[in-house]
1. Taking 16, 14, 12 as the value of semi-axes √(5λ) of the Cα gyration tensor in Å, for residues 18-89 alone derived from one of the structures shown (P, Q, R), identify that structure.
2. Thinking only about distance in nm of label points 7 Å out along Cα→Cβ at positions 106 and 122, which of P, Q, R has the largest value?
3. A value of 12, 46, 34, 8, 0 was derived for P(r) over Cα pairs in 10 Å bins from 0, in percent; which structure in P, Q, R was it taken from?
4. For distance in nm of label points 7 Å out along Cα→Cβ at positions 66 and 114, which of P, Q, R scores largest?
Structure P
Amino acid sequence: MQKEIIIINGIKPTSPFNHVVKAGDLLFLSSQLSCNLKTGDIIPGTIEQQTRKALQNVQFLLESSGTSMDNIVKVTIFMKDGNEFNKMDQVYRDFFKVGYEPVRVTIQAQSPIEGIKIEIEVIAVIPAKLND
């Protein structure tokens with residue numbers, strides 16, 4: 001199995017990492033947060049606003065890489081304040097079909113980036129037709 005860096009036009013991290021790496025039939029996304037993917041600028045807001053933007057970034061990266069939210073198999077969520085879990089969860093539900101949600105773990109952790117309340121990391125499968 002080889003590692004392949006997925007390059008998405010107009011999107012380049014400002015730090016030494018890649019947003020999307022393909023390995024075999026899997027896509028690994030770096031943790032996404034409430035930011036503008038083109039500029040790297042942080043977008044402040046409530047936990048609901050930051051969750052929505054982070055998941056929109058996940059959705060954009062997956063769709064730009066040939067897959068979708070439906071193909072996510074695992075989500076890891078890092079939250080600054082575990083007391084905001086229910087607020088985050090209400091927004092999270094909007095992005096997944098009932099009964100087909102991926103496995104998920106949520107961890108309370110402080111982001112090293114000022115103003116960030118949530119980071120969301122995912123692993124997704126690539127549909128078979130894209131691997132042929």
Structure Q
Amino acid sequence: MTEPWGDPEKIRRILADGETWAVIGLADHPHRPAYRVAKFLQEHGKRIVPVHPDAVTVHGEQGYATLAEIPFPVDVVDVFRRSEAAGEFADEAVKIGAKAVWFQLEVIDEEAYQRATAAGLDMVMDRCPAIEWPANGPR
């Protein structure tokens with residue numbers, strides 16, 4: 001059995017229904033995984049929103065320093081941060097009314113998972129949407 005945060009049905013739902021993805025840690029650095037994954041999502045019809053303290057524009061999308069500054073609804077908060085720093089973004093996702101949280105590969109915070117799912121959000125951890133897409137993405 002897989003961990004609850006790797007549930008294929010939850011992954012399918014987030015990939016299919018999540019239209020606007022706030023990407024935590026996305027900056028204009030082509031060598032970084034966040035840059036490549038955001039481009040992948042954009043190429044698959046998703047709107048990406050860079051969230052980085054520098055608030056830079058990436059892939060043609062205006063960046064914001066924090067989730068709270070984004071002036072429109074966000075469906076998925078995709079977190080490219082170390083596990084010990086990731087939980088605060090799950091909490092912020094709840095506060096801004098996001099529908100889901102996605103922690104990237106090797107990012108795991110079981111307490112954040114409990115808080116986010118208790119608040120009604122779908123949450124995936126230790127997965128990459130670009131890797132999950134072939135098996136679980138929309139057709």
Structure R
Amino acid sequence: MNNFRHQIKIQIRFGDIDLIGHVNHAVFLTYMELARIHYFNDVVGKEIDWSETGIIIARAEVDFKSPVFLTDEELFVYTRCSRFGNKSFDLSYRIEKVQTGEEAASGMTAVVAYNYKSKKTIHIPDEWKKKMEEFENP
């Protein structure tokens with residue numbers, strides 16, 4: 001099916017729908033954000049002090065494959081770490097309809113490790129990188 005090991009299920013809400021009757025394009029970034037949070041909590045751990053060391057998004061991309069409607073009810077969002085740098089890494093996403101398995105969108109975010117107290121980018125913490133590498137390559 002795909003090479004993603006992490007997934008979450010998202011219920012499509014009425015407020016996600018635009019005047020044309022499908023999920024608005026901007027909402028896909030929110031779906032990716034939810035997946036990113038769950039990925040971090042599940043893979044890296046919930047003990048991160050986000051007020052000090054965290055992440056910022058440097059770039060976000062979405063490729064739309066097929067429209068999503070309220071009647072599709074739920075989506076799977078798959079997440080994986082697809083690249084590591086010194087201070088940044090990429091997370092890739094696949095969004096598909098639960099009922100049919102049809103791919104609705106794919107995306108990527110370039111994520112930068114960041115210290116909120118010093119307001120500077122930092123090297124990816126070794127513990128984060130180790131946990132993500134172990135998760136992605138068991």
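1. Q
2. Answer by largest value of distance in nm of label points 7 Å out along Cα→Cβ at positions 106 and 122: R.
3. It was calculated from structure P.
4. Once distance in nm of label points 7 Å out along Cα→Cβ at positions 66 and 114 is tallied for P, Q, R, the winner is P.
Each reported figure results from applying straightforward, stated rules to the coordinates on display, with no laboratory input. Keep in mind the model is a prediction, meaning the values are calculated, not measured. Cβ atoms are built from the backbone, for glycine too; each structure is taken alone.
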